[in-house]
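Read through the structures below before going on.
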Structure I
Amino acid sequence: MSIQRGKRVLEIEARAIAGLIDRLDHRFAEAVDLLYGCTGKVVISGMGKSGLIGQKIAATLASTGTPAFFLHPAEGIHGDLGMLARRDVLLAISNSGETEEVLKLLPFVKRLGIGVIAMTGRMPSTLAKNSDVVLDVSVSEEACPMGLAPTASTTATLAMGDALAIALLQKRGLKEEDFAQFHPGGTLGRRLLLKVRDLMHQGGAIPKVQGQASVREAILEMTTKKLGMTTVVDSTGHLLGVIT
């Protein structure tokens, strides 16, 4: 029974994503152009589950060459709106299009002249009517049997965010080397960016003892420098050998 329920969830969410394909039209292209032309930052905002999806979209955009950050709408209307600037673009997420905290951001955003892209499941909503570009992420049903828990709708929104990020990545002509700059700690970053000079030890960090030093002194040097070895040099600093 559990397996069948799990399959049903995946089938519903797969249909939700597939349903977006035929809805990608000039509005998607306009959204990409607006984000591409942004000379400030892309600010993503949403409440609840939409907010969590927004955080992931912000992270994906930032890691693929589009400066972005997440603004919690409730915090925004209590002081954090100061994080926005005239050159920014707001990506507002609300499945209903009527989320109060998100709607309260709009008057301030409009006064700044910031472009607004909406991701919503209701095209005739207040958010949609007050946005420059609207992306339809509506779904026919949620995977939740009660139709209450955001499941298919959040999956569709996340997929649309990925579509925007990758379209922007390609429009910017981002290459592996550029991607690595944003991921210096990852495998790709290490493979493309890490050089021998970044790993080598030099100067006083190199374990070093004279040839006439005792074994005790050599062990102490290895322990102190924590490299598991020490070089052995003559009086002129010429390398005689290595002890490990």
Structure II
Amino acid sequence: MRKVQGPDGQSPEDQPSVLVVDIGASNVKLWCSKTGETARFRSGPHFAPQGLVEGIREATDGWPVDRVSVGIPTGVLGGRPYCEPHNMGRGWLGFAVEEHFEQPAQLINDAVMQALGSYKGGTMLFLGLGTGLGTALVVDGTAIGLEIQHLPYRDGLSFEDWTGTRAIDRFGLAVWRKHLAIVTQRLKDATVAEYVVLGGGNVRHLEELPPHCHRGANANAFLGGYRLWAGAQAELMA
């Protein structure tokens, strides 16, 4: 277990203690804004809501929690998943996270949460490079969850099929990097973004970034979950 500092470089004392939960296809990562404590537990292709609730309770026992932010890798409307995640188990459709916590809780798309933590102003496109491809747009402080990664790209495959982990395994790093640059430019043009933040674990495979791109950090998801309750710099539409 290690500590991650709050958004101002120190653990905030006058703000509510926010538990941020970042669900990934391989791991669930947790952070407490009050103490800076972090933890994680495994998810995987059969991961379901009950495993999430039980894992959070076990991993955060004794943590001070006033608010809960949960990021999930699927589309979210009105605080509920409207489709099943592509890289996890079933049972998420309509999952009501607030029913499982005594504290106020919000569920948002995981790319939106990282986008909120990465945002520096203007119009920003966020691309999360992980098992799949997460997409979100922030325009003048308003974050919008996208699902454009599932649109067709080439050879009957989607943008996500050519930029996720399976593409690295199938085509190799050189081909993956080539098509990631093409996909990034196409999505930037389509969303009229001023700049792109590339986050997620696979950004480590990029020695050079495509034009107008910035390297994100996984810890930005924690900051995004904190900002969701702190009211800092972003309004949510997801």
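Derivation of every value follows stated rules applied to the coordinates shown; laboratory data play no part. Here the structure is a predicted model, which means the values were calculated and not measured. Cβ atoms are built from the backbone, for glycine too; each structure is taken alone.
Quick check: 7, 24, 23, 14, 8, 9, 10, 4, 0 is what I get for P(r) over Cα pairs in 10 Å bins from 0, in percent, calculated from one of I, II. Which structure matches?
Numbers: I: 7, 24, 23, 14, 8, 9, 10, 4, 0; II: 8, 35, 37, 18, 3, 0.
So the calculation was done on I.
Matching task: 12.7, 34 is the computed value of Rg and Dmax of the Cα atoms in Å, for residues 28-91 alone. Pick the structure from I, II.
Considering all the candidates, the number was obtained from II.
Suppose distance in nm of label points 7 Å out along Cα→Cβ at positions 76 and 148 works out to 2.8; of I, II, which structure was it derived from?
It traces back to I.
On distance in nm of label points 7 Å out along Cα→Cβ at positions 44 and 220, which of the structures labelled I, II is highest?
Working: I: 5.7; II: 3.1.
Largest calculated value belongs to I.
A value of 0.55 was computed for FRET efficiency 1/(1 + (r/R0)^6) of positions 68 and 204 (r between Cβ atoms, R0 = 30 Å, to 0.05); which of I, II is the source structure? Please report the intermediate quantities before stating the final value.
Numbers: I: 0.10; II: 0.55.
For FRET efficiency 1/(1 + (r/R0)^6) of positions 68 and 204 (r between Cβ atoms, R0 = 30 Å, to 0.05), the value 0.55 is produced by structure II.
One of I, II was used to compute distance in nm of label points 7 Å out along Cα→Cβ at positions 108 and 140, and the answer was 1.9. Which one was it?
On the way: I: 4.1; II: 1.9.
Considering all the candidates, the number was obtained from II.
Please state which of the structures I, II yields -13500 when helix-only ellipticity at 222 nm (-39500 (n - 2.57) for each DSSP H run of 4 or more, over all residues; to 500) is computed from it.
Details: I: -13500; II: -7500.
Attributed to the structure labelled I.
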